[in-house]
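Nothing in this text is a laboratory measurement; each read-out follows from the coordinates by a stated rule. Keep in mind the model is a prediction, meaning the values are calculated, not measured. Cβ atoms are built from the backbone, for glycine too; each structure is taken alone.
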Structure P
Amino acid sequence: MGNTDYEGVIGLEVHAHLLTESKLFCKCSTRFGAEPNSHTCPTCMGLPGALPVLNRKAVDFAIKLGLALNCRINRRSIFARKNYYYPDLPKGYQISQYEEPICEDGFIDIEAGGQEKRIRVKRIHMEEDAGKLVHEHTIETSTYSLVDYNRSSIPLLEIVSEPDITTPEEAVAYLKTLRDILLYLEICDGNMEEGSFRCDANVSVRKKGSKELGTRTELKNLNSFKHIEKSLNYEIRRQIELIEAGGRVIQETRLFNVDEGITYSMRGKEEAHDYRYFPEPDLLPLIISNEWIEEIRSVLPELPGEKTKRFIEVYGLPKYDTEILVSDKDLSYYFEETVKTFPEPKTVSNWIMTELLRELKERNIKPFEAPLSPQYLGELLTLVKDGTISIKIAKDIFPELMDKGVSPKTFVKEKGLIQISDEAEIASAIDRVISLYPKEVEEYRFGKEKLLGFFVGQVMKETKGKANPKMLNELLLKRLKT
């Protein structure tokens, strides 16, 4: 971050698309990826005479997030017109909330650099999204920028933090924590590539110990954690170097060039008065009753922070395991369902973090889409524990079980994979291997103990991997010393 006499001051504005079926003020679909301009109507296109009607589900989602982020839910909030011209904004204004948002004064607890920190949430407000410009679209020999209005009026929540963040690492921790909460609440899909979870950052620097805020710049449309961290690091360093050289920071909006790893000026930064906010005349104030809030509170799920603490306390898992399992709501459910069948949490965690996650990644599927159910994973681990099959066989057949989704017990029986636990049979296999490698036996007996692994491998090959490993090791050591 450069000169250690300075610190960054970062406030984040996150835009989260809501998982409603219809738009904020009309019945048009919010489905991503449709033909351009196929999900539009007079209301979201801003045609004369069309009136907005507020989507109640979007309000439910706003209340849900406000409660999850420890906010005060305002019983009265109003919508405003945010006036500015851009080709992807057909009305010439955006319906948003300004002076009276739906949620205020919350917080998110994060962990960064081994330290816990509370980041205050200033406000959460509802607004509609703009359309989307598609640049460099070539028709015949000419290049155009085209406008797709499908995204116009899709419901957004804008979550605005206080400038409590001082490092890019804290910023990423805040964003990951917020994204996890949105996913657990099932109100946003968190897809950064599609733009349904994106971030603007207000950045300034000041001397450490100073309370005075410096001139800030705004970094727009950051859509990956990696780019967010890189852009913040660069911008903080740029501002420090500028001040140290006797220059001054200009209040402006900047973009991040991914290829060069630098930020560059886009335009002068707008102030609130530039947007000429005034109350939306076509919408009444939004009045929220205590009953409405309590109804939403009653269906709030266990959030990631709460689940993390419970997994550590109840299951005795290490923090590393817990962070991986809790990072995905479905994965944490898969874990708990498996533990019901096979009540050894750490063993279950190990298999999920290695075998299951590898297979899910290869197939590009979610945990709940896995053909191998939690109950069947528990059954597989039981077969290993009771000695029916070895760990090696369990790992070897795991991909096939993932493909077929059949009972491991039935599969093992049909394939003749049941572990050999008969001492005489294993001893016979050991004798056959020892007779084949007299030189290696002699070397082992003269102190080359690393050869033990070689003999284990050969006996396993002889028994097609079915010898009971514990019994094999005991009998092999005994036989080699004889």
Structure Q
Amino acid sequence: MFAITRFVWILVVCAAAQWGWVTAVHAADRPNVLFIFLDDFGWRDAGFMGSDFYETPNLDALAASGVVFTNAYAAAANCAPSRACLLSGQYTPRHEIYNVGTERRGNRQHGTLMHVPGTDTLRTDIRTWAHCIQDAGYRTGTIGKWHLSDDPLPYGFDFNFAGTHSGSPPRGYFPPHGKISELADAPKDEYLTNRLTDEAIQFISQDGDQPWFLYLTHFAVHTPIQGEPELVEKYKTKRPGKLHQHPVMAAMIESVDRGVGRIAETLDRLGIRDKTIIVFTSDNGGYGPATSMAPLKGYKGTYYEGGIREPMFVIWPGVTHPGTTCDTPVINVDLLPTFCTMTGAEFPDQPIDGMDLKPLLSGQADDALETRSLFWHFPAYLQSYQRMDQQRDPLFRSRPCSIVRSGKWKLHEYFEDGGLELYDLDADPGESTNLATSNQAQTKRLHQQLIDWRQATSAPVPSQPNPNYDKDAEQQAIEKQLRKRER
């Protein structure tokens, strides 16, 4: 009896040892993931996307070694809701972060409806891709802008540097940095973008066989528009481009790009470049007063293409092929299932609006990805800023609306006046010719899709009248802004 028990025990021990060895090998073979996420970086703001003034040689080199998506979207046109979509894999009606803050934006006398305030904090019952990846045995870190709560650690991160509820760099890109304790020791001339790069390199360089996932979420190029002085001087003497001309924005972008180059060199020095996935994109359209997304219409805060279409590339060693371009529309809610597939993590038990992009990354056709529709929902107001020439009216970058893209067709619905705008993005990427009246069949089809989607996601449509609305005051304000534009 003892001999049999001892024999069984030996088998168990051997099996356990063998299983442990297999698990260790699998852990060591799993790829690291570097996710570089910029703020207010527009669709044309990199060299690989066609900038004729900004210099991004390191981003361009990385883009050339992977898949560049030409129709990549954020799921919202400004920071907080876009990031909530990104982290949760869900469209805005599910997590209910619709705007930056919950207060009404803009003059209270303007706009006929009461907005839907939503919330300004990502609920803790929503699982993020960081939760899933952390549970899969990864070391997870977030460095830089967070904007979804006071502390990112409860959302699946082991390490946080400088992530708070703040949506912009406190007091700017040079010290002091307000209440960010990790930056209390910053030298007076230290540029924030460079410091975040330093911290990213330190995170990547830590010893150990555990795979890692780094969410490097730069504050750049969000306002305030501040660059390193020597780079600003460089671009002041550079010949302006027809598309881009802003020397300080150019300096900010070059600081990001130099940091990306330093991180790539670190991956090479550590011998892990070929086992590290690199994903790059941005949270919304570019800052209108300082950059251009032409030929796209719009900028940050608008739901025209310039406000939601983003630069994006992915390098996945062994899966992606260098020099590949993908024109299939994708959206940032797709990154949750894609990150789970990349890391072997289990999908969360919650509604997921995104789809796994691996078929597109590996060059395979996928009917589900090719034929699906993409949706946006913004039941709020976002006031205008210095620029107002590429929005529906001069007072608001966006008023309450829903948007759907299906193939080449895109439909806007505006709730105040019931306005519908239909565009053929293949023929008219600048959304200059509204076809809603001339192509009523497509308008009706897409409008019904929007209605059905809102019902399926319980999307709130504002309907309560704004008690402070003053029609005459609004019209006078519009006329004043139009006169200012003409001068």
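Of the structures labelled P, Q, one was used to calculate relative contact order in percent (Cα under 8 Å, 6 or more apart), giving 24. Name it. So the calculation was done on Q.
For which of P, Q does percent of Cα pairs over 34 Å apart, calculated from the coordinates, equal 52? It must be structure P, since only it matches.
So volume of the Cα convex hull per residue in Å³, for residues 54-341 alone, computed for just one structure, reads 185; which one of P, Q is that? It was calculated from structure P. Determine which structure produced the value -12000 for helix-only ellipticity at 222 nm (-39500 (n - 2.57) for each DSSP H run of 4 or more, over all residues; to 500), calculated from the coordinates; the candidates are P, Q. The correct label is P. For FRET efficiency 1/(1 + (r/R0)^6) of positions 78 and 166 (r between Cβ atoms, R0 = 41 Å, to 0.05), find whichever of P, Q sits highest and give me its label. Largest one: structure Q. Structures P, Q were compared on distance in nm of label points 7 Å out along Cα→Cβ at positions 30 and 422, and the highest value belongs to P. Ranked by Kirkwood radius over Cα pairs in Å, for residues 134-301 alone, structures P, Q are led by P, which has the greatest value.
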